[in-house]
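Each in structure tokens, the structures are laid out below.
Taken together, the values in this text are just the output of simple stated rules run on the coordinates, not laboratory data. All figures in this text were calculated on a predicted structure; none of them were measured in a lab. Cβ atoms are built from the backbone, for glycine too; each structure is taken alone.
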Structure 1
Amino acid sequence: MMRSASTDQNIRKSAIAGTWYPGRAAELTRMVDDFLAAVPQTRLPGKLIGLISPHAGYFYSGQVAAYAYKQVQGLRFDVVTVVSPVHRMYAGPLVVNDCDYYETPLGWVEVDTDLLRSLEERIGLSRVRRDDEHSLEIQLPFLQRVLGSFKLLPIMQGDQSLTTCQALAEALADVIQSTGQDRSSPARVLLVASTDLSHFHSYEAARRLDSVAASFISNYDPIGLSQALQNGSTEACGGGPVISVMLAARALGATHAQVLHYANSGDVTGDRTRVVGYLAAALYQRTD
């Protein structure tokens with residue numbers, strides 16, 4: 001849940017407030033709410049289990065991310081698992097910050113340390129005291145605005161091989177399915193994969209590359225996506241997290257995926273010479 005700051009807690013301070021997104025709560029709230037308000041209200045034909053969301057600065061990808069988080073408005077989740085890539089710091093195949101709270105200008109997000117320990121019992125995790133990974137943190141203000149109170153299970157995936165994706169997905173699904181044994185009722189858990197798509201190609205080339213990733217996602221084919229990433233027919237800096245989340249969501253009952261929106265930085269800035277691609281998608285269990 002969100003809490004205000006105090007000096008006796010183990011807090012991961014924001015690494016990107018004031019740069020990747022606004023550093024003041026009022027401005028950040030207004031920006032996120034404006035992004036969400038610009039998205040048409042549509043509902044999936046089933047139960048939401050996971051999301052795929054971009055992680056560039058909000059100026060570039062915030063509007064695309066809003067298409068994912070719009071699906072969460074009006075729902076309740078006790079825990080959100082965010083799986084992100086590792087851009088600069090490599091500390092192991094799967095990394096977690098050894099903190100109790102993540103801080104953003106909107107307050108604190110409490111880490112579900114019990115769930116994290118359960119995950120650690122099933123799969124090796126490397127703990128770090130400090131990190132500057134933007135791709136995980138940048139999801140939090142959206143979650144704070146659409147959910148309010150929730151706990152966080154944060155995972156940074158340093159090894160994006162299919163073997164690691166499959167192991168992480170199995171461990172996540174096992175831990176999530178087991179929550180009812182340790183609590184009065186099973187926790188309602190949302191999975192989020194953080195990724196951008198192709199980087200620094202022309203506008204036309206980016207759309208071609210990104211359409212391949214979008215096709216594998218919409219067809220719910222994480223293995224095909226892994227192969228396409230390996231052979232270079234598409235790109236995604238968080239391809240591993242996407243595959244991990246798709247596999248875990250399937251184990252938790254997801255049957256379908258829907259690409260909600262696509263754009264690239266050229267659509268925002270008008271510069272189409274070297275762009276970065278962004279996609280929002282939902283993973284759900286069809287119920288109709």
Structure 2
Amino acid sequence: MTQPVIRPRLISAEIMKIRTTRAWWIFLGIFTLFSAVALLNNFLSHHYQLYPQQDLADRAQALAQAAEARTPAGAAAIAASMMTSGQFLSVLIVMLLGIHVVTSEIAQRTVTATFLVTPRRERVIVAKLVAAGVFGALFWLITTVLDGVVTPVFMASQHISASLTGQGVIRAVLLGLLAFLLWAAFGLGLGVVMRSQVASVVAGIAIYAGGLAVVELVFHGLYDLYHQAWLLAAPVIAPAVASQVMITPAPAFPHAPPQWTGAVIMAGYALALTAAGIVQIRRRDIS
């Protein structure tokens with residue numbers, strides 16, 4: 001009888017490794033601070049959306065947008081946006097945590113002892129993947145609780161109303177959870193493939209920020225040449241854009257594909273990196 005790949009004791013051990021390190025508390029502190037700042041920024045952004053400033057160049061358009069924002073659909077969109085404040089960049093921290101989960105052990109060479117105790121290396125990686133997902137979900141819970149406390153206060157202060165249990169808001173929040181889980185898996189897979197902590201962090205940030213800029217530039221340049229509408233939706237192939245499309249209730253940008261497209265692309269990246277990492281870790285000599 002074959003033993004299951006997912007073993008609770010391995011997962012518990014991996015969770016303990018994360019929560020008993022100083023790095024975990026650093027990640028938690030930075031993430032909480034960032035979430036609070038992002039929520040404040042979103043608070044102010046939507047406030048000025050609802051109450052345009054007097055000195056705007058195109059005040060008429062701003063007033064029209066403010067009127068639209070006060071419709072039931074507009075208020076629901078603002079509620080969903082407030083309940084997912086900062087997630088576009090918060091997932092970057094989750095990705096870095098996923099990288100840290102595996103590369104810290106490789107850098108400190110404690111992974112050798114781990115593999116001696118559990119020779120089936122894929123089980124260790126799966127346990128790390130589950131542990132990274134647990135902490136990714138915890139980060140999502142922290143930011144969701146902060147958003148859930150502030151959003152009703154914001155809505156009341158701006159004299160607009162929308163149910164936080166509406167379909168659009170719930171879908172946005174749950175897709176945010178999926179984004180956190182997928183970026184945790186993305187970071188872990190990247191760390192297993194590259195092994196080097198520094199190289200993985202640099203590559204992760206480059207893929208997230210640099211890849212976003214490059215893909216946007218390339219496809220907008222191609223659109224200027226060929227004027228094909230599908231080229232404006234094509235940047236979704238970049239992980240950061242796919243994540244943005246997935247968690248944004250309204251179209252993330254003009255001609256953006258449906259939210260499920262971003263989810264499928266992000267899931268594909270996370271699965272491919274994790275699978276490649278497992279294949280490599282089984283073949284490589286760990287010393």
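Laid out as a table, the results:
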{"read-out": "Among 1, 2, structure where helix-only ellipticity at 222 nm (-39500 (n - 2.57) for each DSSP H run of 4 or more, over all residues; to 500) as derived comes to -11500", "value": "1"}
{"read-out": "Which of 1, 2 yields 23 [relative contact order in percent (Cα under 8 Å, 6 or more apart), calculated]", "value": "2"}
{"read-out": "Origin of the value 18.7, where Kirkwood radius over Cα pairs in Å was derived from one of 1, 2", "value": "1"}
{"read-out": "Top of 1, 2 by distance in nm of label points 7 Å out along Cα→Cβ at positions 179 and 243, largest first", "value": "1"}
{"read-out": "Distance in nm of label points 7 Å out along Cα→Cβ at positions 19 and 123 - highest-scoring structure of 1, 2", "value": "1"}
{"read-out": "Structure (1, 2) behind the derived value 40 of percent of Cα pairs over 20 Å apart, for residues 35-98 alone", "value": "2"}
{"read-out": "Which of 1, 2 yields 0.10 [FRET efficiency 1/(1 + (r/R0)^6) of positions 59 and 203 (r between Cβ atoms, R0 = 30 Å, to 0.05), calculated]", "value": "2"}
{"read-out": "Which of 1, 2 leads on distance in nm of label points 7 Å out along Cα→Cβ at positions 11 and 211, largest value", "value": "1"}
